[in-house]
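Below: a set of structures, written as structure tokens.
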Structure 1
Amino acid sequence: MVMDRVEINGIWYVREELNTSTNVDFQFNELSENLFAHTENISYEDNEYRIELMVLVYGGKKVMPSLQISDKLNDLTETWDSENFLMELIELDSQAINIVINEPETITINNGLLNVIVNLLKYAKTINLL
């Protein structure tokens, strides 16, 4: 005996089919990994700042690094996305350091914060993120 419906408190309910979908013609085709990109990140955070280095990985190559600095006390954010500039900071280039210290954009960078930034960049280079 097949039970297609049931009565509960005087109301008849009809059994729902478990698989109500129609047969879909789907052919899976594997895509090349070069179509996908992902990011690799490292970050530093304390009570005042959050610093995050993000690098886009596309086709197996690391491209478009950007360093985001967030001043948590003043709710300010600044992004540096010049790979050459970031590399100059790693090399302690005096012109790049002068730009950071003497020409602040949104966030004033002091010696302590710059030391954290440079250490983060140098670490990123040692783990081949840059």
Structure 2
Amino acid sequence: MPGLKLATILLAAYAAVWIALEGNVVRVTALGWATALVGLGFVYERQLAGRRVSPVLWVALAAALGVITGFSSAVLTLLFMALKSGLHAHGPEFNPAQINWVVRQIPWWTSAGLLAGLGVAMIAVVMQGTRDRDG
């Protein structure tokens, strides 16, 4: 998958910088989403790349992967919040309101992942149909 190696390197660099900075909910959320998206890239590359599946199966798989990515981004964000608070000995990095905010985002981010997965799948199906018809 083009760009996956670069995305992984950039993610690792961001994580190294992130761990040294003070807790910030925007930065930890970005890390959670980026980790989920890079993970999705690896799943796609190892399990789906190069395979031909029916359009219906492709839409279903993309929707499921979108749900998993949206949900895991919130879980990863919470995990990174806990990790950062555990590594820094000066007290919690994130207050309860910030943690609760991330927890409240789980259904929204899961839904966003579903919609993004469906959107990407439908665009891919249309593009493949156009390519098959023209080519």
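Worth a mention:
- Entry that produces 0.8 once distance in nm of label points 7 Å out along Cα→Cβ at positions 37 and 69 is calculated, selected from 1, 2: 2
- Here percent of Cα pairs over 19 Å apart, for residues 45-116 alone was derived from just one of the structures 1, 2, and that gives 50; the source is 2.
- Between structures 1, 2, the greatest calculated value of distance in nm of label points 7 Å out along Cα→Cβ at positions 53 and 85 is seen in 2.
- Structures 1, 2, by mean count of other Cβ atoms within 10 Å over residues 61-68: label with the highest value: 2
- Answer label among 1, 2 for the case where relative contact order in percent (Cα under 8 Å, 6 or more apart), calculated from the coordinates, equals 31: 2
- Computed -28500 for helix-only ellipticity at 222 nm (-39500 (n - 2.57) for each DSSP H run of 4 or more, over all residues; to 500) - originating structure among 1, 2: 2
- Read-out semi-axes √(5λ) of the Cα gyration tensor in Å, computed value 34, 17, 10, structure in 1, 2: 2
Every number here is computed from the coordinates shown, using simple stated rules; none is lab data. Computed from a prediction, not measured in an experiment: that's the story for all the values here. Cβ atoms are built from the backbone, for glycine too; each structure is taken alone.
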